Structure I
Amino acid sequence: MAGEAALAELDFTNGTAVELRLRGLYSAEEDGAFQALLAEAIGRVAEIARPGPSQLNFLLHQAERSCLEPERIAALLAALHGRAEADAALGATWRAVARRQAFRAALADHRMAQPALVSLGLHCLPWKLLNRWGFRDRAQFTALHTPFSMALHKRDEVLRALATDFADYAEPSLMRESTTPSGQRIAMRQDGGAVWNHHRGPAWLEPDFAPLRRLLARRIASFRTACALPGAVFVMADCRIQDPAAPIPFLAPLRAALARLSGRPRPFLLLTSQSRRGGAARLDWLDAETAHLAAPYPHPHFIWADAASVDSEEGLGFEHFYAQGVLACLTAWGFFARGAAA
């Protein structure tokens, strides 16, 4: 009822007010309320008085990032088609979202079972990229949101957290404050193993990091549940594997931890590496349940988390290759029929 009252109080003709409310819910990681308000705003986009391209770009980006239903995003694209053709500031985003949604539609046509893609970090790429290319559904935006989805981690900290069931992962005595280049306060582990770079300001940090720790406790519970799902597939980015044929020292302990958590002796695991120094883009199989995807960034200064970079031709090319690699693995593991997407 509180959510319905909040919707009733919001003036949907005021695009700025709607965007501010959405940004607040997103920053607070109130996933369900964020999705509900976003869906309502998209359904009532025609009511917004003189929406600027930045407001419409925000709706388009957030719709796919939060895994809203394909038909809802298709309706938004249709409503904005004419303006996107005439407005360059909107057109680039519109075309990029349309391309990603076409890929998502092809996935739906060939899906045999819904995978549960569980991020292992080491940053947000396995969460954000796989959301916007349609690999997760609306319910999974909440169910698969885990401690590794929206934070920076060192690989050793991920291994330690998995092996110890997150013992001392967010222990206050092992945490400290830091400051971003823009002056915002964030929390991190003292050893640098985890940096909660999306949780900014005193609302998350005071007192004694308690709000952040409560959120992480919920995310850890979600992770435990996700690991046991029959369709669980684990994805780790930034692995920095130069030669997948050479021994990978962290692979055995990672497999052992995931086997214990999932209850399966060989859970599906995709390791990915994103080199800034170029190199071959390729998918290698380490065994039947484990693959490595090398997906170099387009150039050394490419910022994969920047919206303009993501929507650029080079960004779309990078992400499309990554998405195709993920799809190839999921097809081999029985989640999709062959020929799902080009």
Structure II
Amino acid sequence: MYIAPRPTFDDDPLFAVRLAIVPIASFAIGMMVQSPMAMLYPTLAVSLVAGHRKALSIGRALAAPVLLGGMMWVMSFFVEMLSGLPGLLFAFMALICFLGFVVIQKTGNSFGMLLIVSILLMAIMGANSYTTMAYLRSEMFKAALTAGLLTPIAYVLLPPRATQEFVEIHVPVRDELIAKRALIRTVVLMAFTALLLSVLDPSNLILSIGAMFALIYPYTDQVWREARERSVSTLGGGIMALILLWLLGLSAHITVLFGVTALFLLWLGHKMMVGRLSPMTYQYAGSVMVSLAGSALMTSEPSFAFIQRVVLTVGGGVGAALAVAILESLLLNPAPQADAPALAR
């Protein structure tokens, strides 16, 4: 699975500034259009902006929201067709997740992850109601498109030093265990989703996607590393969200919300460039901070929202990694871990 390398000052000294500005601008647009899911706008903007390196690729900036929106529409079509057949819908979810894991391993491309995220989101929200699913699909597409349009503007106003576009190098897995690994990860993800479905409201089941991120890597040591990074990111982002909520309690003003969020994102962008941890750890923390603060603002118990997010994300990531490690040790005879492709950091 491809991981973007650490951004550098030599290539892009204004990387952190853009990471602070674009999500806030997206947030402002979400509020201006009176979206009840306004926090989706900065959350997706953090992921899209933080994924760019060196000079801007216009095609990549615009392709991401178009692919996301298109995949959501395709998956929602199948979910609607199978909505009266829960067993068949669950089997379809498992099939798409299996194909996604296979694509990730065979190509090293993140398109497989898009397949998994799309079917999980649409099927989980479709379990609540078609209206909820359609609304989420529409809001996510608008949020992604907003970030995709704002990103080129930010690059024009705050250009990087590098003039060449970054070339992604995807390293596929080359052995005979791809299908077996994909099957194991599909079983773990479906079991975790079914467990959450039995104890949580469908609106909270998006948390099951957190476990998926630890499963996209083909080797067990990479799965554990991703679970650890997700846990650290969730704790760090959650603490920043609590600080933001505390400051809003002292002064409930839009400038405080925008200003403090921008400062946190600026700091996280800087740490992506020079921090001791991997750049993805700080990127995840930014997404967690924004999404957790948004969900907490819509509830009367923000501390409970924080605890729930931390417990489910950390528990899901660690539990998924443990389940994969046990199943692979029982069912596979994998190649030595030293042969795993090195992740760019």
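What follows is calculated from the coordinates using simple rules that are stated; it is not laboratory data. Every value quoted in this text rests on a predicted model; they were computed, and no experiment measured them. Cβ atoms are built from the backbone, for glycine too; each structure is taken alone.
Work out mean projected area of the Cα convex hull in nm² for each of structures I, II, then name the structure with the largest result. Write down the numbers at each step before the final one.
Working: I: 17.6; II: 16.6.
Checked I, II; max of mean projected area of the Cα convex hull in nm² sits with I.
Could you tell me which structure in I, II was used to calculate FRET efficiency 1/(1 + (r/R0)^6) of positions 43 and 235 (r between Cβ atoms, R0 = 25 Å, to 0.05) as 0.20? Of the options listed, only I reproduces it.
Work out the source of 17.8 here, i.e. which of I, II gives that when mean count of other Cβ atoms within 10 Å over residues 131-138 is computed. It must be structure II, since only it matches. A value of -25000 was computed for helix-only ellipticity at 222 nm (-39500 (n - 2.57) for each DSSP H run of 4 or more, over all residues; to 500); which of I, II is the source structure? It must be structure II, since only it matches.
Of the structures labelled I, II, one was used to calculate relative contact order in percent (Cα under 8 Å, 6 or more apart), giving 27. Name it. The read-out was computed on structure II.
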